[in-house]
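J.: Given below, in the form of structure tokens, are the structures.
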Structure 1
Amino acid sequence: MKIESFPRKLFLFRNNLCMFAQTQNELHNMKHMSILAVSLLALVACTPEKKQEADYSQYVNPMIGTDFTGNTYPGAQVPFGMVQLSPDNGLPGWDRISGYFYPDTTIAGFSHTHLSGTGAGDLYDISFMPVTRPYKEAPAPLGIYSTFSHNDEAASAGYYRVLLKDYNINVELTATERCGIQRYTFPEAEASVFLNLKKAMNWDFTLDSKIEVVDSTTIRGYRLSQGWSPLQHVYFETRFSKPFVACHMDTTSIVTKEKGWIGTAYVARFDFNTKKDEEILVTTGISGVSMEGAGKNLRAEAPKDDFDYYQAQASANWNRQLSKIEVKSRNTDDMVKFYTALYHSMIAPTIYSDVDGSYYGPDQQIHKADGWTNYSTFSLWDTYRASHPLFTYTEPERANDMIKGFLKFYEQNGALPLWNLYGWETNMMIGYHAVPVIVDAYLKGIGDFNAEKALEACIATANRDDYRGIGDYKKLGYVPAYSDPKKWENWSLSKTLEYAYDDYCIAKMAEKMGKKEIADEFFKRSQNYHNVYNPATSFMQPRDEKGNFAANFSPDDYTEDICESNGWQYFWSVQQDVDGLISLVGGKERFAQKLDSMFTYNPSADEDLPIFSTGMIGQYAHGNEPSHHVIYLFNAIGQPWKAQKYAAEVMHELYKNTPAGLCGNEDCGQMSAWYVFSAMGFYPVDPISGKYEIGTPMYPEMKMHLANGKTFTILAPAVSKENIYIQSVKLDGKPYDKSYITHEQIMNGSIFEFEMGNKPGKVWYEIE
């Protein structure tokens with residue numbers, strides 16, 4: 001990894017100045033220069049720099065997750081930035097869903113937008129590719145490309161570098177919030193830079209595009225595309241640091257069977273004559289609104305051609321963010337695991353408004369965020385569980401802005417977002433999980449968003465009778481798996497459980513606001529999970545419209561009635577009422593047996609598991625989100641040592657400092673947020689409860705620096721890979737007797753102490 005504390009030019013300046021100072025005695029006869037001035041200048045230049053704050057960005061390895069199933073990208077981005085400037089291998093496929101797959105050996109462009117571990121093949125907008133002529137071009141889909149080696153590649157927070165072997169061009173990437181900055185170092189050659197707005201991968205399809213030449217150093221344009229979302233607008237303005245000597249424009253008509261001609265695909269080639277080691281900077285501002293907006297973003301955030309300056313800014317930005325949680329450990333890999341997880345938790349959601357506040361809404365109109373920042377890329381089925389609760393500590397101001405954006409989305413679209421991408425609702429996944437994000441912030445007293453409007457939006461979203469079985473859910477108490485195929489609703493069981501949790505959240509918000517009638521209604525709805533529990537099988541089970549449980553049900557099976565999971569994995573999705581779930585199965589002893597089976601009943605050796613069932617411990621699938629809270633349910637039955645055992649196993653074995661170091665899709669930060677919380681020694685089983693169930697800490701000392709100026713400290717001096725079991729717990733020096741820690745205790749800046757050992761300790765709490 002490349003770590004730079006200050007720009008290269010400044011380094012050279014300082015070195016030269018120091019050399020000058022060393023020879024100042026030779027200048028004593030110079031009558032027109034003040035020796036005193038020279039001496040003072042030299043003293044300033046050569047004096048050791050003031051000790052900098054700890055550099056946590058050095059522990060970020062963006063390559064983690066670029067292999068196996070992580071689907072992350074290694075490129076340059078600042079926290080929550082609109083720009084995700086990263087290399088694309090140029091080939092489609094599930095493994096390359098983020099544009100980059102570590103085992104590949106080709107690069108076919110550097111595009112400005114990417115998704116982090118979503119499993120959705122979209123974006124890849126505004127793709128540049130430097131070459132020397134003659135260049136290499138393969139048949140579609142690869143096109144113009146170069147080979148590369150990981151030996152000639154480096155990535156760190158806000159920075160990426162690679163050598164394009166076929167052209168001997170060194171490419172470096174960095175970013176601001178809305179701009180991507182590329183530095184190409186060329187050989188002596190007839191060189192070119194391609195801008196390809198035609199190329200699309202995976203789910204993406206170019207609908208229309210345009211490239212305009214403003215002058216010999218400036219171009220602008222747009223790419224409209226259809227993919228996961230129905231219509232994406234990406235506008236750009238690009239500035240070259242050197243005038244191009246020629247521009248070649250190639251256009252292709254875009255034709256569909258249904259509509260005929262729909263637009264034009266542009267590919268441009270900009271030619272340069274370069275000397276050996278000549279640098280050309282390509283700086284691009286993007287916007288979801290207009291070319292003018294992209295130009296404003298460019299001039300506001302990256303007005304000068306100075307790659308080192310923007311790289312240093314990006315690195316400093318990341319360090320500020322990462323320093324919000326201080327970790328001490330002697331194990332470098334463990335430090336890298338934590339800070340890369342914290343880094344990945346801040347990749348999404350992404351800023352989706354221009355510097356003047358303008359953004360594109362789901363009503364296809366331009367709106368303006370006045371005094372707040374609009375965001376997009378909300379993978380809420382995943383991130384409501386841990387990512388957004390983490391933001392309430394690390395990013396309370398952004399959390400407030402995100403909720404303001406939710407409410408504007410509701411005004412413009414009639415419902416809260418489910419999976420918002422580039423101003424559009426993709427309708428991916430299930431539930432209405434903007435609700436727990438809003439309610440968690442409200443119950444914690446975060447932000448100044450309109451609570452009345454927020455509750456209105458939550459209720460309206462939960463009462464869309466014509467949307468995904470909600471009408472039947474309200475009428476029958478569950479989403480039926482209709483016997484009539486024409487009426488059948490997929491993922492019916494999962495929807496029932498997810499709706500019930502979200503309804504509980506609405507009830508809790510209404511209760512705090514003193515709206516008893518609303519609270520009672522939604523508390524009743526939150527108990528709908530009872531209606532899909534089959535006592536005969538002791539599992540949650542799909543039911544048809546007549547009340548009959550699905551025949552031939554096996555909890556081992558992955559069916560279309562259960563979302564990306566099987567019956568084992570979705571059984572536990574009752575975060576709002578764990579005690580009720582325990583009662584439902586017959587008490588703590590039976591619940592304990594079922595939990596044990598969850599972690600010990602292994603799939604058969606010949607079973608062909610789906611791509612989302614990874615990171616398996618028995619039937620527990622850490623690679624997918626419905627399992628994420630299950631480890632911590634052992635606390636509810638007085639067996640916390642098992643939670644400690646499995647949490648430690650996941651943290652040590654399923655998170656690694658390698659490209660294949662994530663056992664499942666990163667899912668916009670949820671996989672990493674699980675690790676951040678769990679490494680601190682606790683996790684939000686019920687994300688809105690303000691309670692965090694204790695697992696096992698990962699590090700000897702951690703400090704979370706809070707927005708209120710206080711510091712929450714976790715101490716576990718004896719923790720190790722062997723010493724994973726809690727022997728005793730203290731809060732502010734006094735013995736602690738709860739299985740959880742509260743939001744209030746965290747915000748008070750408490751000191752949480754764990755005595756650790758290599759064997760299970762006594763249960764330190766009483767079950768409530």
Structure 2
Amino acid sequence: MWDRGVIEIFGAAENNLKNLCLRIPKEQLVVLTGVSGSGKSSLAFDTVAREGCRQWQDTLPLYLRSRMPHYKRPHVERIAGLTPCIVVDQKPIGANARSTVGTAADIAPLIRMLFSRVGVPSAGGSMAYSFNHPHGMCPVCTGLGQETALDEEKMFDRDRSINEGAIRFSQFSEGSWQSIYYTNNPYLDPNKKLRDYSDEEWRILRIGTREPLIIDHIYKNTGQVSHLPYEGVVTRFDRLYRNRDIGGLKKSVQEEVLSLLRRKDCAACGGSGLNPAALASRINGYNIVDYNTMQVSDLLPVLEQIRDPLGASLARQIRAGLQAMVRAGLGYLTLSRRTDTLSGGELQRLKMVRHLGSGLTNITYIFDEPTAGLHPADVRRICELLRQLRDRHNTVLVVEHDRQVIGMADHIIELGPQAGDHGGKIVFQGSVQELRRAQTLTARVLRGPVALNTAPLPWTRSYIVSGAKIHNLKNVTARFPEGVLTAVTGVAGSGKSSLVCHEFLSHYPDAILISQSPVGTSVRSTPATYCGIMDEIRRVFAKENGVSPQWFSFNSKGGCPVCKGKGEIMPDVAFADPVAITCEECGGRRFNSTALGYSYRGKTIEEVLSMTVTQALAFFSERKICDPLRLLQDVGLGYMTLGQPLSTLSGGEVQRLKLASELTKSGQIYIFDEPTTGLHRRDVQVLLTLLRRLVSRGNTVIVVEHRLDVVAQADWVMDMGPGAGDQGGCLLFAGTPQELLKCSTSETARFLAEAAGVSDKQS
């Protein structure tokens with residue numbers, strides 16, 4: 001009989017977990033911490049959450065289970081005392097232009113219903129106010145609110161002639177067969193600079209001739225003559241590329257086409273995506289666009305003015321949802337904001353909104369770093385929300401590194417001691433007070449203060465962004481120093497990403513952005529394929545054995561014919577639990593017997609892919625293989641095996657994998673969007689070393705970051721604020737970390753002084 005007050009886990013062996021047995025107290029705030037790759041996510045999500053969802057699904061009738069997604073049984077002997085689980089992760093809510101804050105928070109349908117009941121004049125039912133429905137969408141932009149158009153400045157180089165490459169599109173430029181439209185046009189001189197064209201010639205090149213014109217084309221191989229109707233560059237580009245699906249074209253052509261397009265608000269609907277009838281309908285002088293473009297905090301008093309009996313009840317429901325957003329620190333957002341523009345932290349808080357008003361109890365909530373993307377000032381609000389969920393007699397399990405969250409936890413579990421095969425063990429379990437006396441990695445780094453950069457690198461030249469006005473930016477002009485490490489910080493929603501990831505990139509498009517997006521989700525994508533050494537490994541095996549390199553790919557000739565190179569088989573068992581069965585043909589090795597019969601230096605291809613990065617470095621001598629492996633080791637991924645699926649990597653491991661691919665380049669501008677997401681404080685120090693290496697090679701490194709360890713060690717700090725949304729969008733401070741401590745208007749300065757142990761007198 002188990003203790004009803006705990007969740008008991010026996011024999012957890014998912015991924016790198018070492019047959020763990022532990023007890024998690026219920027109705028407490030429990031923090032799972034440890035270095036990146038230590039097994040936190042394997043325990044919280046791949047074991048507890050998956051088993052919780054699976055056990056709940058077992059209570060449903062078979063006909064319902066057959067229509068639901070199946071959860072694979074985790075590698076665990078038994079879990080007792082588990083309650084239903086709700087997972088709040090950082091996965092995107094929606095990746096298309098029609099997914100907004102309003103739709104994600106389930107508030108948009110209520111607002112549409114409100115206007116259908118109270119709006120004057122009424123446009124019709126609720127769907128008549130939706131840009132996703134034919135009854136409500138703008139007929140011109142089909143609800144997207146934007147139109148695409150060819151950027152002619154990118155298409156044409158007016159300082160060149162047609163024969164010199166004035167048309168910058170590969171499909172139309174000199175050397176392509178379509179270039180005959182412009183080189184053989186009797187009205188155009190292909191050797192004349194475009195800047196010297198008359199207005200009529202310029203119109204003919206762009207749009208076409210006033211009267212139909214036929215271009216004769218003689219095929220060199222056959223001598224056959226084709227008579228082709230002439231189209232101007234813009235006209236032909238729109239017909240062939242802008243106004244049709246380009247998904248079937250080569251990826252390089254797709255990318256080229258997209259680079260030549262620019263977006264602008266639809267002229268017919270003003271960017272709203274709605275038709276005239278929906279836009280004309282108003283409540284107390286406001287139309288539905290006004291509702292969706294107001295800050296959430298500003299919309300609340302507007303809803304309080306509704307007195308109509310039909311709308312009052314709906315208004316109360318909407319206000320409840322908006323108030324939950326305000327409590328979650330999202331009052332600065334608008335309901336029309338696209339979800340693919342939100343940070344990971346904002347997405348998590350938006351998901352939390354759905355649960356804050358819930359009356360459910362005895363639920364196990366599992367959060368994946370809810371402080372990701374949050375300034376220390378915002379973390380306190382998240383801590384309060386977590387406490388609220390706990391106080392409703394729920395168990396709150398949080399995967400987290402933030403010292404504020406760890407400090408307010410009821411119970412702490414630290415995994416480690418290291419990452420990968422060197423992790424997966426419980427190295428500490430107990431209270432905050434007990435952790436402070438422990439000697440684990442987390443305990444030691446939490447006890448140490450943040451170190452300030454007392455010798456920042458000097459700089460003379462800079463990259464200038466002027467008049468930045470996107471989103472909430474208030475005509476910001478900023479100088480980004482060249483050749484140093486710059487940290488851009490500020491409270492969530494203050495305009496950091498708008499300034500760096502949008503405005504700076506638009507000014508300097510050659511800058512390399514390393515974001516938080518995943519690097520691969522397929523089981524066939526591995527570190528070896530991502531860093532580009534797999535082809536070279538196949539070549540050395542092929543050369544050694546005198547056969548085709550395809551024999552050493554589990555996606556080609558070398559793959560097991562039964563499992564198709566997956567190593568396991570997932571039989572269709574209808575409503576039963578999905579069970580991954582090790583392939584009997586290959587024994588889980590993914591390769592067929594012929595491929596495994598070949599070897600290189602006494603190792604088969606399967607044995608090589610089972611090597612860690614460190615082991616592979618000692619095994620191979622080929623430079624093309626060793627150089628990328630050395631970079632992986634430098635970023636702290638020496639424990640990772642070459643054949644590990646990328647879908648199993650943690651967020652911190654993904655960030656470092658991306659970084660490793662960029663370390664050899666120089667003379668570039670690098671932008672990192674919150675690179676410390678998912679990183680333990682010890683791993684942050686490794687990351688800082690790598691960023692310094694990039695700077696030492698002549699690169700400019702700009703980091704959008706809240707972690708005080710990074711802010712303190714930067715050469716230059718830019719602090720945005722003072723608040724979020726309309727209260728933000730200003731550059732409060734620009735200078736060194738030590739100078740930041742003297743800025744009285746900065747929230748960052750206050751928290752940095754506290755973390756560094758600097759008193760007011762010292763600052």
Structure 3
Amino acid sequence: MCFQRDDTPTKKSPEEEAFVQPDESAKERKLRLLAWLGLYAKFSNPKALFRSADLDAHFRTLLAFPDVDVQKLALDCVLRWKSPALKANAERLKNLLDVSKLRDELLQFVSATEAGGLDPLHRDEIVPLFIRITYGIMTSRQGRASTSSGQGRAGRRAAILGALRTCTSDELGTLVDLTVGPLRKMLPAAGEPFRFADKAPGISGKRQLGFLGFLADILKHLGKELVARWPDLLGATLNLLHFAQKGISEEMASGDESEVDEEQDEDAEGGDEGETQTAPLRRIRQLSLKRLAEFFRLEAGFDYSPYVAAAFPSFIAPRLPSLPAENAQAPSSLLEVFVTWANRRDLVENLVIYNADLLPALYGCLTVRNVKPAVILRVFNIVTSLLEFASEDGGKDSDVGRSIIQPGVNVLLVQLAGLFQANSGSIDAKHEVGQRQVTLLCSLAPYVESQEQAANFLTLVTPMLRKANKTVPEKIKTELLKIMTSLYPLARPCPSSPLYERCVESMSLLFSSTRGRGARLQLVAAFLSLASVETAFLPIARLIEDLNSFSTKRSEEPDFDRRLAAYSLLNEDIYRTIRAADWIPVIQNMLFFIQDPDELAIRTNASYTLRRFVEVAGVSEVPEIKTVMSGVFLPGLRNSLHSKLEIVRSEILGVLAKAVERCSGVPELDQLKCLLVGGDEEANFFNNIVHIQIHRRTRALRRLADEVEAGSITSKIVSDLFIPLLDPYILGSDDKKDPDLVNETVQCLGRISKVSRCDRFPELGQS
């Protein structure tokens with residue numbers, strides 16, 4: 001076993017063997033140490049003692065002991081040497097060991113000389129003592145639980161390390177030496193390149209965890225000030241990580257241990273080691289990776305390459321095959337290391353230069369079973385950072401684009417497609433994963449080079465365009481349209497293929513519901529992209545572009561000249577020659593523009609275009625025209641009748657009346673011919689129901705009830721057309737409602753309900 005466990009006795013030096021008695025407890029050993037220190041503290045001239053230099057060094061070592069009683073006596077022994085610096089700062093050093101005076105003394109330490117700070121002439125001797133004493137205070141277990149008040153161990157550490165920021169890099173070397181301690185024997189000699197030690201550290205697991213925990217505070221407060229000593233700190237961390245991984249691998253080879261649950265006890269730094277043998281090893285590996293990530297986050301101009309090169313064969317490459325499984329429930333510490341690399345331009349190449357399987361393994365985390373959103377977002381952060389670096393340097397042709405993004409783009413796109421398909425039903429305005437995913441797909445579109453990949457993407461995107469804005473917000477649809485704009489020319493689906501039909505249908509349908517200026521312009525761009533492949537659509541696509549044009553002088557104002565010219569061309573010249581397929585996007589556009597409450601010219605021209613279609617459909621024998629009438633035109637009119645604006649409903653009813661008059665052979669329209677009353681304009685239901693005179697409206701309501709009672713109009717027609725039409729007469733505010741009209745509407749609905757089944761009747765009755 002490569003790891004020294006806590007319960008394994010370590011080999012002691014001869015001095016330790018002489019000092020430690022077999023049956024002596026730790027408390028008894030401490031008491032005996034205190035007795036010896038108390039004796040030496042009474043010597044008036046320790047310089048005369050045998051091996052006095054060794055004694056002085058030993059006393060200074062004991063200043064870092066994590067026990068205040070030992071520290072106090074050790075300090076008394078050191079002060080017996082009575083150098084000028086010790087005499088001048090004796091009280092100051094003693095105050096450090098007084099809890100009530102510690103913080104005040106720390107403030108004095110960071111103060112200028114004139115304000116009572118440390119004399120520069122005394123720093124060489126006093127600062128190492130100061131660091132040793134405060135190191136013992138920081139590593140002491142006293143006050144460990146008192147964290148909320150800031151007076152516990154965490155508070156003391158923060159205060160002390162904050163004070164040490166005033167020290168030079170050379171002075172802080174004492175702190176590094178104390179921190180590394182027995183791990184130093186694992187490090188290569190000064191000036192030699194980094195390599196892993198041949199033997200595991202001969203210290204317990206708890207001491208290793210203690211080092212890693214203390215290192216976190218050091219990096220937080222003094223990280224950049226210690227760059228010169230990073231080889232020691234980083235080297236020790238990597239060695240602990242190396243041997244922990246080695247030990248886990250040995251345990252895995254001999255048992256049934258699994259890698260999947262590594263992150264369950266992520267924040268623990270000590271305490272119970274758990275039930276399995278690999279528990280402390282996993283914790284050491286986990287914390288080591290966290291410290292490693294913290295090193296990488298500190299942008300200090302350090303050469304990481306020797307350490308990263310050693311890390312890959314040791315503990316990165318062995319874990320890549322199991323990386324997706326390890327990160328299913330939560331982001332692992334290793335994943336955080338990769339995220340850190342991706343966020344730094346000088347480290348981003350580490351993702352590809354040492355192991356080509358790293359990025360594919362990362363992308364595989366997206367589709368692992370039961371993957372959590374936190375993991376997906378971490379991977380998204382990596383890809384986003386790569387794309388940003390590439391964009392800053394020139395996009396696809398940049399170094400990052402060519403060497404990092406492009407080689408793995410096929411794998412990434414497959415994973416994103418799988419994730420998209422799995423989560424398509426749950427994307428909404430608050431679904432961060434869905435929104436980020438769409439954004440990434442848009443950014444990755446320039447990297448798609450395969451026709452098959454492009455076709456697969458269009459297959460996944462088009463269903464999302466058909467969802468309601470509550471499910472898929474217009475902002476997301478705009479991003480999806482960007483994908484279609486760029487990928488459709490590459491996919492080039494056959495006009496007879498299902499993908500082609502879905503793309504045309506989805507984009508056409510959007511023309512009736514897309515409201516934002518940016519979204520409509522992107523929709524037009526997507527339709528032009530489609531037309532560039534299917535040239536038969538090109539004339540109508542250009543016409544639709546004109547119909548949706550905006551002023552170049554006022555961004556939110558329509559370009560009326562272009563729009564009215566397009567209406568004129570459509571309604572006077574080409575409406576007779578338009579293909580059935582071309583009518584679909586045109587009708588959807590008109591269904592949108594007819595609901596414009598502000599621009600009369602736009603609304604009336606849209607209404608006129610719909611009437612032109614009725615004229616064409618009324619005389620055409622083309623089956624496709626009949627299909628457009630029943631599948632696009634009539635459903636669009638029904639939906640538009642739900643408008644709350646009477647001016648809109650009036651335009652819709654005018655178009656509907658025209659369709660009832662001109663079109664025969666359409667069952668839904670044939671039922672309504674009775675409401676025309678043989679062409680009598682005075683009795684015509686469609687004219688009277690929105691007439692300015694109330695008695696004309698009440699007459700229309702009575703006529704409707706008469707025809708329903710006579711069986712001329714079915715329940716479905718009543719539900720689809722007339723209930724939405726009559727809703728505004730009853731529902732909503734009572735302001736400006738005529739009581740006679742309300743009463744007549746109620747009576748009409750009562751008569752209809754006797755002979756028709758309609759799902760809206762309970763709602764209306766309750767209202």
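J.: For mean projected area of the Cα convex hull in nm², find whichever of 1, 2, 3 sits highest and give me its label.
T.: 3
J.: Follow-up question, since we're still on this one. For which of 1, 2, 3 does relative contact order in percent (Cα under 8 Å, 6 or more apart), calculated from the coordinates, equal 16?
T.: The read-out was computed on structure 2.
J.: Out of 1, 2, 3, which has the highest value for mean count of other Cβ atoms within 10 Å over residues 189-196?
T.: Result for mean count of other Cβ atoms within 10 Å over residues 189-196 over 1, 2, 3: largest is 1.
J.: Let me ask something else. Comparing mean count of other Cβ atoms within 10 Å over residues 501-508 across 1, 2, 3, which structure shows the greatest value?
T.: Sorting by mean count of other Cβ atoms within 10 Å over residues 501-508 in descending order puts 1 first.
J.: Out of 1, 2, 3, choose the structure whose coordinates give mean count of other Cβ atoms within 10 Å over residues 173-180 equal to 20.0 when calculated.
T.: Source structure for this number: 3.
Each reported figure results from applying straightforward, stated rules to the coordinates on display, with no laboratory input. Keep in mind the model is a prediction, meaning the values are calculated, not measured. Cβ atoms are built from the backbone, for glycine too; each structure is taken alone.
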